[in-house]
1. Out of P, Q, which structure matches 0.50 when FRET efficiency 1/(1 + (r/R0)^6) of positions 35 and 99 (r between Cβ atoms, R0 = 30 Å, to 0.05) is calculated?
2. Can you say which of P, Q returns 1.02 when Rg/Rh (Cα atoms, Kirkwood Rh) is computed?
3. If you rank structures P, Q by relative contact order in percent (Cα under 8 Å, 6 or more apart), which sits at the top with the largest value?
4. When mean count of other Cβ atoms within 10 Å over residues 3-10 is calculated for each of the structures P, Q, which structure yields the highest value?
5. With distance in nm of label points 7 Å out along Cα→Cβ at positions 19 and 43 derived from the coordinates and found to be 1.1, which of P, Q does the value describe?
6. Of structures P, Q, which gives 44, 29, 28 when Cα extents along the principal axes in Å, for residues 59-162 alone is computed from the coordinates?
7. Have a look at P, Q and say which one yields -25500 for helix-only ellipticity at 222 nm (-39500 (n - 2.57) for each DSSP H run of 4 or more, over all residues; to 500), as calculated.
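Please treat every number below as a calculation from the coordinates, not as lab data. What you see is a predicted model; the values in this text were computed from it and never measured. Cβ atoms are built from the backbone, for glycine too; each structure is taken alone.
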Structure P
Amino acid sequence: MPRKRFHGLAEDKQRHILMVAEHEFADRGFDGASYNRIIERAGVSKGAMYYYFEDKEDLYTTVLRASTERYLAVVGAEPTPVTTAAQYWQQVEESVRRGARFWRTEPHTAGLVRSFVRAAARGEVSDGIREMRDVYRQTLSLFVGVGQAVGAVRTDLPLDLLIELLLSVGEGMDVWVADHLDELDDDALDALAVQMCDLYRRLAAPLQEVS
């Protein structure tokens with residue numbers, strides 16, 4: 001968590017420091033990111049930065065948390081009530097589409113997600129990565145619960161297994177989009193969102209619905 005003195009800074013100064021750090025972590029990953037380069041580009045002294053954050057991992061966790069909050073504010077952290085499976089999957093598709101468009105407006109956030117997904121795959125699980133994956137698990141749990149209530153989501157698998165499968169698919173898609181974002185226009189992103197939703201449906205829908 002940032003130290004109290006960070007929260008005492010003007011909001012534009014806070015945003016500037018976090019954005020500089022986000023670009024560095026997105027481009028180079030946690031291990032490759034230079035804390036000194038972040039400090040220099042943020043225009044603060046090393047002593048001041050240590051007044052704001054305990055260390056590089058504390059800054060990384062703060063950046064991940066801030067970017068996740070922005071992402072969920074756009075895509076929707078909680079599903080709206082629905083009464084049919086069709087309504088449910090339409091809502092999921094809209095959420096995925098908003099997420100894909102979000103990467104367009106904040107491409108470094110896509111790079112940041114790519115960095116922590118790849119770090120987690122290598123077994124480099126920091127407190128920040130663990131925290132963010134837990135946030136996404138909770139969000140998926142809410143969506144799965146609504147889907148199961150209207151018969152749109154299967155109930156034959158253990159809930160935690162289904163959540164992990166969906167999380168893995170979502171992270172894989174996020175990494176691919178981050179790698180190819182420059183090649184995708186808005187129409188391509190919308191088409192990809194439909195395909196992403198179809199992958200979710202084929203994995204999560206009851207077998208009779210998929211068939």
Structure Q
Amino acid sequence: MAKLRVFLADDHAVVREGLKALVNAQEDMEVVGEAADGFAALEKARELRPDVAVMDISMPRLNGVQATEQLRQACPDVKVLALTVHEDKSYLRQFLEAGAAGYVLKRAASEELIHALRAVAAGGTYLDPLLTSKVLGAFTRRQSLHDELSRIVLSEREEEVIRFIAEGFSNKEIAARLSLSVKTVETYKTRSLEKLGLRSRADIVRYAVQQGWLKDNN
């Protein structure tokens with residue numbers, strides 16, 4: 001069975017070495033490349049086409065968010081997992097809007113990172129449990145929005161599209177899975193966002209968390 005190919009981007013060599021040892025110790029995955037800055041990460045990941053790129057946020061030349069956005073545009077099949085010390089929800093939002101499929105804190109247990117890598121590689125979305133609780137807390141504080149969203153009914157196809165978007169799939173990937181044209185997927189997406197009053201992919205992920213759709217990945 002082919003191993004899960006992982007790329008590491010972090011400006012601290014000691015962090016990369018620790019991650020490499022952890023990943024290579026797994027029977028089903030291996031590190032295929034690494035970089036110490038965002039620009040090098042973008043160039044090498046484009047060339048290597050790993051299954052998952054682990055991306056830090058604070059790096060020279062290009063930060064992790066910028067590198068993630070450009071990598072996802074150039075190689076939509078490469079999943080990105082953010083690994084950072086930042087617990088602020090604004091960083092989570094930036095990464096999700098850039099196209100990242102997961103967000104894990106560096107203080108997380110090693111087994112959590114491995115679980116996140118497998119979840120993201122399988123097409124899911126992984127949010128660090130601490131940040132998930134913060135996202136849910138934000139929904140609780142905005143009770144009126146919660147009540148309003150709970151009354152909105154999406155069609156079966158609209159819900160399928162929104163679920164796939166929340167899980168990190170591109171419009172092209174969703175179209176292939178549902179046997180639809182990309183234009184039709186975009187129409188369902190636009191209609192759903194209008195119904196729900198959402199504007200970005202980060203909003204969609206927060207909505208999916210509130211609905212319990214992403215619960216199994218955390």
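1. P
2. Corresponding structure: P.
3. Values: P: 26; Q: 15.
Biggest value here belongs to P.
4. If we compare mean count of other Cβ atoms within 10 Å over residues 3-10 over P, Q, the biggest value is for Q.
5. Only one of P, Q returns 1.1 for distance in nm of label points 7 Å out along Cα→Cβ at positions 19 and 43, namely P.
6. It was calculated from structure Q.
7. P
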